[in-house]
Structure P
């Protein structure tokens, strides 16, 4: 966990005459706040703008005595303390954490203030790296979103064709007798892709079930290949995914809730179509075309009626390349962010338990 923040846009004020009875609930920049009702265990510092503000009944004030405030802050965020909070909270309609329980938290305290502060500074540096990567990711995602809006907007030179005219649309017909009991975890057998396996724009292959070779061969029209596009047509409708590669054994098929798109006679660049089907234009089309009451679906006929914007194939390829490069940059940043978060978690484990000493 990281220190919680205070949303300055959501500050409430009280009239001056109401202040005297609540003056004992004031909190200052040198203090720590901890949430004790609702979402328990959120810990943070008070910004300078709120020095002397009052707490609500949902939070308590902690003042560091004879120890580093910042070190104490990170200890309260540690797995040990957060686990204690989870185990000791009062169960009810709204979970609560009693102040006397907070007072009994055991804190491992390095012997000198200098070491406590050195640990806090090291963790703060790791936190700053995480925040800078998060901010960069937000910026890069916004840049990509802007690029998509510009590159994929309708242009006078675009040819407009119905999706069924330029793409085959295939799916598993009525499961073809396939039963869930036939799903296996045998990694030597072909994959069976479901919409549940779509995760962050890719397939979570380690979570995919397998089917027998015989079942895979029964439906050659939905045997996946690199460059295929998939779309969910039931439940969470309109999620689109591009298949880059298929891991060992290099074979995969679909369940009955997905559609497979392939270009007819090279009519479009598959990666270009993937990006176009990721736009608000296609999402709006899906919303207007879906049917059902409690469980929504999108028929193959409805999908085929989508009007595809088709610039010349060379332009499609150029657009797909630009956006793919942006996706690759985002993936690299996401990997760096995950590594930074893991590094900070490891630092907390080592530094707050005394396994590694900084002074």
Structure Q
């Protein structure tokens, strides 16, 4: 069995790389994966897998001809809020795979937002044509139900990613990790307010601040701006391998994150968490796990109020219990069972 793996792979986004690492971890041993990647040589070196350039149409068609299955996922690939072309690319590949008779599986999808009628129609067509579909949140499951598409609902598979312990940090404890990303709702004024709140939080808590750019090409500049603003112990760390990135949270006490997988990795490793939401997928995680936070659009006007809320979470907030974490991990493994049932 040869399976083509398609996602936002090789783009330098740790969340998507974590999904790829988890998918590879969950695949049956008898399946040979071929990963469509933006940087195929880097992907090949990091994961030891066969690769194909996701930008080379002829190479992709040749890869499809030698494959038995097409695995689409995971994450928010079918959405048109950041790009109208992205869903066309992914839906086009899925449609070609279906026409060529490959077993097509949409794995751990987060569907939407879909704001354009054409992308909604296109999404309905490709999901209706899949052999199996799994989703990671109730909103996506409801969307598929509205389209009369059966699916498996289970927590994001990164809950079950096997972490590798990171080398001991030089930053003194306690430690607070921060992961922000550029987005229109993170205006310069809001970013400055967050930075000022972090200064206040560090002064009141005595914690070191660990800045983790999940997509360094995009997030690094924000991390550097925050580091320049902070006065206490602070460090920026960029980690390529998502298994080590998850492992670093074993040395962190609390995490403040815009990034969905920053929150998932941190919560899975026992951190107290605080979310800054820019996207419905973050709100869904907050609702499903009771992680506190704000939408960036409703961020308090006072940096003192922000810092006080973070201080309360740092001192009195509760991480997920071991039982809750184990339950999320066990249920996330349902994505693995779907793969084994479909590919063996």
Structure R
């Protein structure tokens, strides 16, 4: 029914990437709201560009938080010290939306997907796992001072052919005094080899333009929700189009996508599939999904097993995965899936 291509490419980005900076600010604000009022409703969008940051969206909450203060704190913690002019334009949630959500209905219409595979211990495709591992390690090398010339912005990418890495790429922001030869040498030693092992027959690409001194909002604009494939399955599986960051769990773009991953992982863990794809769809304001579908890698329909074991109504998802807690800023980098300890990664026994 579905399969990975024999050859495919997957990317990840570091926490200092402009889009990911926006995702982290959106989720830091969401966490602050949920910490004070677990029943907060929020859709927080952030746009950053060349010295300017705009925080917009809608909330319905009893919490009192300083949006600008949170944004500046996240920006500094990432590693940026440039001056920012911050604008806040956050309004109250539309009463037309609240009318349906207050009764337990979905916060929006849309389609969500979840996927799992027995290919890796993370139950994600190998390329997804390795791209995130490279990005995480790149960030660690900067944070722990191993490579002092590293700066916050960066991207990684791997190409897989027949289950093996054939190309690995890192574009990283760096101090202007370091040479590209030194960057390549040190990244091969400290980044590529520890993550990938032997580099024999792997093409290694480092800063292909030849220079990456300007980064972050100084070099490029950033926007919440513009890295949805990095957040999920690297473009290898369908995506409904809705982003996660800045959205509380009544917004099914986020919570139902987490639930689909939870279900897919447990179908694989319980032996119902080697690869499982789960999809669900909603109408705004309505609790019951308009569609639930699940298949294994051979096209066998697993929907009956899913509906027997899982409740996809928004309130039921929130309760099962305990989603009203301030747990979201940490998810905003290096993928939302395949990380131990997150509630949607838990393995349970199916009936």
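Only the coordinates and a few stated rules stand behind these numbers; no lab work does. Fair warning: this is a prediction, and the values are worked out from it, not measured in the lab. Cβ atoms are built from the backbone, for glycine too; each structure is taken alone.
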Output the label of whichever structure in P, Q, R has the greatest value of FRET efficiency 1/(1 + (r/R0)^6) of positions 189 and 317 (r between Cβ atoms, R0 = 30 Å, to 0.05). Q
A value of 0.45 was derived for FRET efficiency 1/(1 + (r/R0)^6) of positions 77 and 221 (r between Cβ atoms, R0 = 25 Å, to 0.05); which structure in P, Q, R was it taken from? Q
Work out the source of -9000 here, i.e. which of P, Q, R gives that when helix-only ellipticity at 222 nm (-39500 (n - 2.57) for each DSSP H run of 4 or more, over all residues; to 500) is computed. R
Here FRET efficiency 1/(1 + (r/R0)^6) of positions 181 and 277 (r between Cβ atoms, R0 = 35 Å, to 0.05) has been calculated and equals 0.55, so which of P, Q, R was it run on? P
If distance in nm of label points 7 Å out along Cα→Cβ at positions 141 and 173 is computed and equals 1.7, the structure in P, Q, R: R
